[in-house]
Structure 1
Amino acid sequence: MKALIVDDEYNVRYVIRQLGQWEKYGITDLFEASNGEEAKRMIQRENPEIIFTDIKMPGMSGIEMMEWLDSISYPGKVILITGFDDYSFMRKAIKYNSFDYLLKPIEDEPFNNTLAEAVKSWANEEEDRRYKETGVYEDMKRLRINQIVTEACIGEFFDPAEMASCLPPADEYELTLISFYQMHHSAPYIQLLAEELDHQEWGNAFALQNDHSLCLVMTVKGIWLSVEEWISQQFDIPVRLVNGESLKSLEELPISYKALQEAVENQNFRAIHRLNDLDNACRMRNIVAYVDTYYMEELTLEKLSNRFFLSREHISRKFKQETGMTLSKYITKLRVNRAKYWLRETDESILSISFMLGYQDEKYFSKLFKKVVGLTPFEYRNSEKKQKTGSF
């Protein structure tokens, strides 16, 4: 990191050079200039991050130099040094974004405190600039607002003002819930829609963090038909839509979202595009793979229907043809196999295992386990231990 001292008095520059704890605060290169014009050339050549400058100097004054720095959007920190506690100077300094000012005679502690604060401020702003240049800043901002909207939807505390900051001003908003086919990667489509809504000042789209197949869209009232037309032209995958009532206050979002959820569960949706490119056999394989992954969660025909765009009756019939058993029996088989593994290989309690498998009642789990295996979980664990030790 570089620093520049600008003052027409040699002894002042010498004192500053001696007072500063430069290495402690990461200053590796220290430059001097005796007037504003010389400083200007030095800044253009060396681009220092921290500048200490006198206000009154022959030629270009400190204020004039600050005005020039402001015109080129100089990102560094400028600290003014003056022998005059003059408000008119300070007002100009504030106008041109000076970081701070120090009064002569300069003292050790105030000087180094200001140096430390300037370095810290520059470092923080440089990190923000790097984030913005690499796109990380926008990604973090997008993630944050998605989290806020998700928290609001599931009934947790949220700040309506923070949510409003990413929406165009409006008296009312319209809510739409978009459901994506489970096996499709929804994130690029949600981002594309969010960017278009922001560009047109129509609203915003939010990826719900608790369910990657759902997207909540908030639009200015009366604009939805234009949005839907854009979706039908730009999306090349099937989606389902549920429109809600107008939202007059963002505080009403949790209640309105719950109504949208119920509409999806009751199959009250409209579709854009059809799943012509996925035959039934492929879709059933997708469903079985999904169950193999999420069998410890609560899975129902209704939930699978919403995620895979097939009727509950169709899934029930085809699932048995694909696996040879009903959905509930297939899930029970997977859970019991996982329970057997945990009982053999870990010291987890039977209560803990039942909870991890999604059963809140240990007695019900034990009864179900015995029905399938022929032994209670306790008896199974003991028999496995005896086999390992070779004692009968």
Structure 2
Amino acid sequence: MVSVSNLSTRSGPIRLGMVGGGQGAFIGGVHRIAARLDGDFVLVAGALSSDAERARASGAELGLDPERSYGSFEEMAAAEAGRADGIEAVAIVTPNHMHFPAAKAFLDAGIHVICDKPLTSNLADARTLAAAVERSGKLFVLTHNYTGYPMVRHAREMVAAGDLGDIRVVQAEYPQDWLTTRLEASGQKQAAWRTDPAKSGAGGATGDIGTHAYNLARFVTGLELDALSADLAAFVEGRPLDDNAHVMLRFKAKGGAPAAKGMLWASQVAPGNENALKLRVYGTKGGLEWQQEQPNHLWFTPFGQEKRLITRAGAGAGAAAGRVSRIPSGHPEGYLEGFATIYAEAARAIRAARAGAAPDAAVTYPSVTDGVEGVAFVEACVASSKNDAAWTRL
């Protein structure tokens, strides 16, 4: 994670461009809402589809200036870098295989990047992109949006404060049911690219949602993975990528305590589950449980005491939750607001960069380093599963 100054001064909204996210896309709309929610960004340019005609039609629907609605990301990066009022940041919301070339083009053009997860479709590209970020000196923000939820921030604060003691057991799971049948054969766009190795990469459910569960576990606990043992399956006949993953985790020892152990389950063929991301963390002094579908609730059980409910804006919630909460207690705050928190953190980072400010610990967001680790996790899972679930290091 990267931390930067939480600047309160503003010099106008940040000029944002977008690659992907045009007609028929899901995640592009989510990014646009998130970018607008706190008034930090204004969308001024886009290359919204790989099809030039659809890209320009999508731009017209969003009210973009026709001169800044581009037929390709290459054209957009070159043109915007040459404008006095060019974009300061770009959101990459394409299928996985296009993250690398698009992000690199904008970094090379001197433009900050906000990129959807996973970072890239393969580890070689991920490492090359990390080098490009370092070389460019520009910000790179990865939208692992669940790290923006207030109670996830509070859970992280509690672990860091030692409220759970030494961490022993971490259990992360993310089951869905939407790919229980071969939906991709119907032409459904989201299913089609997510089950295509050429577009998704080596992992199916592992890359799509397993990376979210893994990132969440790492974010809250601060533990570093040592090795994993993965059993991946494609239960739906004809599907080339996994739709279910069981992964055993061994973390590195920390602070002289015995090494923690963990389990991760990711599935897109689990009927009855929609987006049931859940994290449980157990230590020598107590345990925590958080569920994405009830995001404003965090359960904490000190060992030998009663189970306690901590709510987003209620008694027990700390400063880490409070600084990313927007509305009063009792009102639900969830997916869109969590996404918007990542954009708000990116905005603070970009404004710090505008002012040449030195980084500090006020603002936290997933970085290119987290992205490289996520892709390494996917490839290690695939390698382990091919080797009969052999223990494999990242």
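Just so you know, all these numbers are worked out from the coordinates, no wet-lab data involved. Just so we're clear, the structure is a prediction, and the values are computed from it rather than from any experiment. Cβ atoms are built from the backbone, for glycine too; each structure is taken alone.
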TODO: Name the one structure among 1, 2 that helix-only ellipticity at 222 nm (-39500 (n - 2.57) for each DSSP H run of 4 or more, over all residues; to 500) of -17000 was derived from.
DONE: 1
Task: For 23 (relative contact order in percent (Cα under 8 Å, 6 or more apart), calculated) the corresponding structure among 1, 2 - done: 2
Task: With Kirkwood radius over Cα pairs in Å, for residues 20-203 alone derived as 20.6, matching label from 1, 2 - done: 1
- [ ] Please state which of the structures 1, 2 yields 20.6, 65 when Rg and Dmax of the Cα atoms in Å is computed from it.
- [x] 2
Open item on the list: Can you rank 1, 2 by distance in nm of label points 7 Å out along Cα→Cβ at positions 12 and 300 and just name the one with the largest value?
Closed with: 1
Open item on the list: With Rg/Rh (Cα atoms, Kirkwood Rh), for residues 76-123 alone coming out at 0.97, pick the structure among 1, 2 it was computed from.
Closed with: 1
